[in-house]
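**Q** Pasting the structures here.
What follows draws every value from the coordinates through simple rules; no lab data is involved. Everything numeric here is computed off the predicted structure, so don't read it as measured data. Cβ atoms are built from the backbone, for glycine too; each structure is taken alone.
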Structure P
């Protein structure tokens with residue numbers, strides 16, 4: 001049994017990764033997963049309790065939906081009667097699709113509800129902010145580890161990515177065979193989105209190599225997250241988001257309205273709907289920060305290419321049906 005220092009957010013991610021492999025078999029693997037899951041229970045329970053809304057807010061949530069349902073589109077039942085309310089799959093706040101011309105009427109109908117439960121809503125907003133801070137706090141977590149050879153057949157690289165802390169490091173690797181791979185700082189910061197193209201790989205030999213490579217990349221990512229430019233940009237983005245939420249239009253439930261940009265059926269960008277652009281720009285300028293300079297410096301930093309030494313993957317281990325996109329991720333380390 002080992003101890004690791006991780007954030008509450010990482011505790012939740014580890015617990016999610018464990019839940020995703022509960023059906024996989026293997027004695028030592030199952031033992032490590034089951035024992036670690038039990039050790040995490042105390043932390044997960046505490047976080048869940050902190051997230052639990054008040055009874056007053058639960059009443060508000062229920063009443064808000066009751067008032068809303070008559071104004072939204074419904075599915076058509078076989079008998080001609082109205083079915084379930086239709087939900088918007090792209091929604092970030094208000095979850096339903098309104099009937100045409102009903103937004104203002106719904107907003108008027110909801111006013112008494114928001115007035116009655118004003119304190120409960122304010123308390124819930126404060127609770128949300130407190131939870132965000134709590135998720136970044138670090139805790140000491142006990143875990144049971146396993147060796148690479150204990151991994152079950154059929155486990156994918158994507159499933160392993162969230163379990164790396166439970167896998168003993170390989171101390172006998174030959175570092176002399178390492179090769180240089182080139183990545184942008186942004187690719188390292190968002191490595192999960194880059195490597196998700198190969199997360200479906202289940203070849204055990206490739207997985208053994210990539211576990212060590214992911215450790216290296218994650219370590220580099222941790223360094224970048226503490227870089228002054230990254231911290232400055234994060235602070236600016238948090239301040240800007242706060243102002244966006246203040247100046248943007250709100251949907252009937254009081255959530256910020258967002259415009260979605262789609263590509264190939266996927267949402268690739270969401271932007272706040274801000275009617276008062278002048279007022280918003282003035283508020284941004286009062287932050288006393290040069291927005292363009294911060295954005296420019298972060299862009300230059302994120303696009304900077306860096307070289308990292310990783311363990312190579314022999315060409316003959318790659319599957320015959322590997323795609324061009326997948327190969328683009330591995331190209332620098334395939335030998």
Structure Q
């Protein structure tokens with residue numbers, strides 16, 4: 001049998017045929033439709049817009065300005081953290097040539113690693129970014145560098161274009177923090193969506209129309225400048241501050257007696273995990289705490305401490321409950337109120 005060699009002219013027809021097959025499967029197979037819908041939602045949630053997270057635990061709080069607080073942090077998706085990520089598209093949209101084996105390998109690597117997270121739409125917990133995507137960053141950085149190299153071959157003065165783009169992207173972040181909707185949270189969660197989509201759109205244009213390479217360079221520079229402000233200058237300092245606060249709170253609150261139940265952010269009260277009669281409890285957003293559990297715990301001799309909003313919700317839901325003393329942990333920045341039976 002004669003071997004059939006791949007031809008560059010088959011690339012776009014193959015893409016069209018692949019999309020057509022995918023649409024047909026999505027339309028005709030209900031199980032596939034549910035799978036693809038779930039995958040698509042998770043992919044956009046974890047890459048494009050972290051605000052859509054389906055996690056409804058207390059502590060993940062929608063704000064009136066359209067942003068969402070994740071235990072006090074403006075958590076972002078991968079594309080929101082790295083607005084330059086659209087540069088990766090250029091690598092795959094241009095003819096693959098001798099890079100074909102490497103492209104197939106990187107695509108398979110990224111697809112396999114991200115599959116379970118996209119299906120679960122799991123945001124990764126207490127951090128400003130998704131730590132489980134860290135293994136993909138070297139691959140994405142290499143692909144982004146290849147995208148810049150392709151743009152440099154298509155138009156001269158790559159460095160100048162990158163600097164000019166960064167000179168727009170960096171001030172844009174600070175301007176949004178001062179004047180834009182949501183302030184700092186908005187710069188992390190709203191501006192970055194526009195930047196990620198905008199950079200990606202310009203890069204796609206540069207891939208299809210080589211004469212637009214200069215615009216791709218400029219867009220890449222803007223995305224890199226934004227990532228510089230959002231990452232090393234913001235996320236790292238936020239992480240250090242958050243860790244210092246949690247350490248301080250843990251030291252102050254560790255004096256709480258056992259047996260005890262504490263309703264609060266797990267990162268601040270991790271000391272409870274190692275105590276045989278120390279329990280950590282959570283609530284779901286929009287739902288009051290489980291008052292039957294609270295009364296049972298009180299009946300068994302446990303002391304129950306709660307954040308003020310949760311205490312108010314519990315008292316409103318069950319008139320048997322009442323505040324049972326002054327708040328503790330004021331010095332830690334995390335005020336917990338004892339709750340008892342009337």
Structure R
């Protein structure tokens with residue numbers, strides 16, 4: 001049963017639908033059929049994106065670089081590959097999207113794939129004697145429909161549109177109308193949610209990118225730390241990646257004393273400063289080997305001159321123990 005998690009960021013309350021994480025540890029669905037080997041969907045692969053919405057970089061270009069991987073993750077990733085050989089077995093994929101802006105703690109966060117729906121579908125399929133075949137065909141049906149809609153410039157499909165599509169697409173797989181309706185409903189719960197949230201992310205970027213005047217990178221890191229720790233608590237074996245789409249120039253506005261530029265220029269030791277700030281932020285998980293970090297843009301300032309770009313690059317290398 002899905003649960004809701006209330007997260008309050010200093011007066012701003014956002015209700016986020018958790019992917020039934022409390023019960024999903026149990027729902028990693030051990031299924032024992034004719035084989036003595038249990039079948040499980042496995043722990044997820046989770047990618048956390050943090051996109052800088054300020055003018056320090058080209059927001060549209062940054063998102064375009066991310067979008068290709070997002071589309072692949074949404075279209076190919078949610079079903080995983082539970083029936084492959086052990087070396088090739090993959091859990092389902094999901095992606096979390098957060099933003100860097102004037103006060104990152106007050107910006108929205110999004111989860112693109114609701115894993116609870118995926119695990120619920122797997123639990124249903126696992127009860128069937130043809131579970132391997134059915135899972136493969138349902139995955140193919142999902143991927144075909146999602147890819148078609150990703151190529152479309154229109155809105156995400158409605159639940160009714162999706163159900164009508166799968167009633168036809170699954171007719172050769174399930175003779176029973178009731179069974180077909182059930183699987184169509186479960187598939188559409190995944191499809192409609194994933195595509196709708198992706199559209200919400202794009203709309204949010206379009207709305208906010210002109211409104212963010214400062215770049216609260218440190219606040220965004222604290223949001224990421226909290227979300228990463230939550231996933232690891234629910235799925236200790238999850239595969240985690242953090243993608244920072246920012247130049248890392250943390251600032252609260254022009255000439256503010258707490259701007260990173262000011263602190264670096266006043267510091268005698270950039271690496272000592274990085275360690276000091278990391279301790280202040282309490283982001284031990286982000287700095288650990290528990291995650292894969294992708295942050296090629298850190299220190300790549302637009303139209304920058306002087307020593308600061310190199311200093312900023314050094315700061316972040318020290319911060320993330322590179």
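**Q** One of P, Q, R was used to compute FRET efficiency 1/(1 + (r/R0)^6) of positions 218 and 250 (r between Cβ atoms, R0 = 35 Å, to 0.05), and the result was 1.00. Which label is that? Each step should come with its number before you reach the end.
**A** Working: P: 0.35; Q: 0.15; R: 1.00.
This figure was derived from R.
**Q** Hey, Kirkwood radius over Cα pairs in Å derived from one of P, Q, R reads 24.1; which structure? Numbers along the way, then the final one.
**A** Values: P: 24.1; Q: 23.2; R: 21.3.
Only one of P, Q, R returns 24.1 for Kirkwood radius over Cα pairs in Å, namely P.
**Q** From which structure (P, Q, R) was distance in nm of label points 7 Å out along Cα→Cβ at positions 186 and 306 calculated, if the value obtained is 3.4? Intermediate results must be reported in sequence, preceding the final value.
**A** Working: P: 1.6; Q: 3.4; R: 6.1.
Going label by label, the one that fits is Q.
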